[in-house]
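In the part that follows, the structures are each spelled out as structure tokens.
Each reported figure results from applying straightforward, stated rules to the coordinates on display, with no laboratory input. Quick caveat, the model's predicted, so the values are computed rather than measured. Cβ atoms are built from the backbone, for glycine too; each structure is taken alone.
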Structure I
Amino acid sequence: MDLREQTREYMKARHLSRQEMAELVDVRCHALAKYLDNLPGCGKESVEAALRAYFLKLERVEARAKRPEFIPTLTANLILEKLQEADERRGLGLLYGPPGIGKTFAVEEFMDQVERQPNPEKPEVLLVTAHSASTPKSLMAALCLQAGVPHQGTASALAESLVRKLETGHYLVIVDEANHLDIEAMELLRYVYDLGRLGVVLIGTLRLYEVFTDGSRPAGELEQLWSRVGICELLPGLMEHEARQMVQKQLGRIPEITFRQILKQSGNSIRRLTKLLERLNELRHINDDCGVEDLIVVAGNGMGI
């Protein structure tokens, strides 16, 4: 199904008029009408960019609704607090910590909380997850896609288009796994931050912090970006009392030595602990005669942790 047909089906299923749909995606009604009727002069690229941004947002909301229950750990609450601070101050933030401590989960919770706010002045959150193959162009294209801006062109042209869009509203940019970004991508983010007058938060592992501070060549090249960082937090990961609460909820009361075994296997990673507890429960159901302490190593080995 192409985008035009997808839009028609969406409007039909929800009994939306063209005017109502145009308001939802923030385009002029006559432009949307011409697009749906496949007529010239509708500004096709702009209309399709707005529609793609809208449907992408719906997909993300639906995906977040299916995720597990949010656990308000110290790390998660710190991320929520700093994201809010970056938005209110239009600041540049750097949040970093070990993998598996719930950084992405907390970002998704923040986006849910923003969506639930009745405040018409709430920010539009643009979230990009970087990866090892991310390029400056792919970063800018992903942000443009979410902002409803045509996402074809060079990296610098996309950055220009993005800034023009950001100037028209209230936005917050979050880049998860930002430790994968190269120098050029970081510098484009600085440009967007400077001209877009918005909050920007980079989230990643310890490597993200080291890029700015370890005295290597990248640290020197990013001196201007580093000078703008007003929020910088090392995320602690899962605390022992939080791990204990999670273990008790899943396994009930267990001996202290058994809890220590679990903690040794999972460390301060909420991801590893969650997977370990799930695997332990599976093993307990098929090994009724074994105690939890006998299954911990088996569960950990089976998960590669």
Structure II
Amino acid sequence: MDTTLETPLLRTLVAVSETGSFTRAAAQVHRTQSAVSMQIKRLEQTVGKPLLERDRRHARLTREGEALVEYARRILNLHEEALAAVSEPEITGRVRIGTPDDYAAGFLPQVLSDFAETHPNVEVDMRCETSAKIFRAFEQGEVDVALLTSGPWLKGGEIIRREPIVWATSVRHMVHERDPLPLAVFEPGCLFRESALAAFDKSRRPYRIAYSSESTTGLVTAALAGLAVTVLARSSVPAGLRELSPDEGFPVLRSVDIALLRPPPGRSRVADRLADHIAQRVPMGAAKAA
């Protein structure tokens, strides 16, 4: 039996575990769905254990799969670190990235931590504002790399993630049962706000905007205090808040696409490296909360 754990197979396992789907994993690793299935089969043959439980819509890790995927992430991180150290040990400089604060707090910390390990001599400056402001900053050359919510105003961009929008309320309060419902939402022009208000306008449920903020922190603070229900990216729902379901009167909201904007070719080698790292490491989609 071949006992070599090949990095392409490990990368595919990680992609399946993060997306919960062979189809979405195939898009993330740039292979066909059948190729992904073959890679997982080869990896299972290598370790001699089933790693995934499959049904028509989802793929879930077995106990052995959960154990292996943690090792896989560590192996892949070390693999990238080794390549960077040997091939381009001299890469240094400063790169500016712009993104909304919910993405900065949700799925980016581990991605940027991995980048820091493989590029210890690169200084990363982060700017957190609304997607519209980040887009303008990118166009004006004030940030080198942008990660933002895709919308009709966005020109270009590489879609690297689909993020569900969810209703969130305090686990300690019953504010979600009030009538009219108090809402804490982003400022006008945000797709999260528009999706939430459109859903209630359609269902004709009474609501009032109790709090409006440009930052996720402001919305989370209001929700944690039991003052309002808020609308967040699923990956940024913190401890102390829980997701509300259709059974509780909260309709399923749309998902949004998250786009990566890169600098023009040849402008910044450091920015190119960070953009490549983000495109490879950001999970394609967020799993549904339990």
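Comparison across structures I, II (criterion: distance in nm of label points 7 Å out along Cα→Cβ at positions 125 and 181) gives the highest value for II. When distance in nm of label points 7 Å out along Cα→Cβ at positions 29 and 93 is computed across structures I, II, the figure 3.9 traces back to I.
Starting from the value -19000: which structure in I, II was helix-only ellipticity at 222 nm (-39500 (n - 2.57) for each DSSP H run of 4 or more, over all residues; to 500) calculated from? Matching structure: I. When Cα extents along the principal axes in Å, for residues 53-204 alone is computed for each of I, II, the one that comes out at 40, 35, 29 is I.
When distance in nm of label points 7 Å out along Cα→Cβ at positions 61 and 245 is worked out for each of I, II, structure I gives the greatest result. Can you tell which of I, II yields 1.18 when Cα Rg over 2.2 N^0.38 Å is derived from it? Among I, II, the structure yielding 1.18 for Cα Rg over 2.2 N^0.38 Å is I. One of I, II was used to compute FRET efficiency 1/(1 + (r/R0)^6) of positions 21 and 173 (r between Cβ atoms, R0 = 25 Å, to 0.05), and the answer was 0.40. Which one was it? Attributed to the structure labelled I.
Taking distance in nm of label points 7 Å out along Cα→Cβ at positions 197 and 221 from the coordinates of each of I, II, which one would give 3.1? It traces back to I.
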